[in-house]
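Derivation of every value follows stated rules applied to the coordinates shown; laboratory data play no part. Since the structure is predicted, the reported quantities are computational estimates derived from the model, not experimental observations. Cβ atoms are built from the backbone, for glycine too; each structure is taken alone.
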Structure 1
């Protein structure tokens with residue numbers, strides 16, 4: 001993290017990035033580290049857990065009596081919404097740090113990459129449940145953030 005800040009400071013002093021880009025880069029780095037910290041490194045190791053069925057959480061939410069029981073349906077819905085919201089700020093920060101709009105396909109790939117790395121760390125370090133649903137929800141949130149930021153950049157360029 002310190003190295004990132006030193007690099008940003010040097011780019012700023014050499015006029016390669018603006019003050020706004022530097023601020024959003026710092027926000028991006030801090031928030032990303034917070035996400036990794038809260039989803040992987042703050043958890044205690046347990047057993048290796050994974051759920052490879054795509055959209056299993058939505059099946060549980062929609063099915064009248066899911067495998068987990070009706071009490072967990074609201075919790076799963078909330079978890080899915082929070083997984084979408086979790087990477088949304090990073091999606092907003094990245095184009096503003098970059099100083100240019102980011103193509104939605106590139107944004108989606110970056111979101112998938114970040115989310116997959118979180119899930120893979122959870123699996124390898126036995127610190128959470130590896131699931132494709134999280135990758136889908138996190139990537140969707142990141143993509144929404146990219147689209148919001150692109151709209152902001154488009155309006156500011158006019």
Structure 2
């Protein structure tokens with residue numbers, strides 16, 4: 001296959017602004033997958049504690065990221081018409097590649113968390129997908145495009 005159309009080019013991260021947030025999302029997704037697989041194989045206390053730590057970091061980190069994104073989006077809403085679909089799902093507000101990667105990570109986190117519920121007790125992994133939606137919100141608040149407010153001059 002050619003370098004431009006081979007399998008490797010489909011897996012390459014998109015060259016987007018805020019790429020670091022996408023990398024963080026991928027790292028969090030990989031960590032959740034790894035610890036969920038460990039929990040499926042072992043009920044050792046150290047593995048359960050590791051699962052709690054990873055899920056806790058992803059939950060708290062996602063909550064912080066979501067809060068930053070929401071506050072930043074509220075600030076942008078004075079000048080731009082920010083809609084929830086664009087902010088949380090990147091619908092019409094982000095390049096297709098950015099949307100595909102961010103939503104793909106989030107959906108993977110949800111699927112991994114659902115699988116973790118089935119194989120591990122206690123199912124700490126259910127908290128982890130907050131990471132994905134938090135990073136999506138943060139990224140959108142900085143890099144997504146929204147139309148200008150039409151009522152800006154009416155205030």
Structure 3
């Protein structure tokens with residue numbers, strides 16, 4: 001089988017060289033037209049809703065703010081996952097969308113649903129959308145420290 005392939009290639013040099021040139025040209029064209037990112041965004045489209053409810057315990061924030069927000073935001077079109085976190089005086093709700101959903105479309109849908117649920121929240125609770133950022137920002141964290149002990153944190 002291989003002997004026949006070699007025999008055919010030797011007798012049809014022009015076709016072999018032509019095929020090699022075409023494959024090489026196609027490779028160069030593909031390489032030049034491939035988009036390049038330093039850090040490609042492989043994360044899901046997410047919208048963060050931050051709600052402040054000053055002076056309230058996490059359980060109160062969970063019952064009065066986080067739960068109504070998460071149940072309402074579960075019905076946002078193309079929402080894949082909704083996660084809520086309750087802290088002292090604050091609530092964070094992360095809405096993750098299906099692949100291919102535009103970030104600004106997702107933010108506008110969440111804002112629509114947020115305006116619907118605003119009446120069910122306590123009067124002192126203030127909900128706002130977080131910055132339009134992706135999950136890629138959590139890849140790398142660093143700390144500035146002085147192992148010698150000669151420099152304080154303000155000078156670093």
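For the reader, a short list of remarks on this structure follows.
- Source structure (of 1, 2, 3) for relative contact order in percent (Cα under 8 Å, 6 or more apart), computed value 26: 3
- Looking at FRET efficiency 1/(1 + (r/R0)^6) of positions 16 and 72 (r between Cβ atoms, R0 = 41 Å, to 0.05) over structures 1, 2, 3, structure 2 comes out largest.
- Origin of the derived value -0.58, -0.87, -1.12 (log10 I(q)/I(0) by the Debye sum over Cα atoms at q = 0.12, 0.16, 0.20 Å⁻¹; candidates 1, 2, 3): 2
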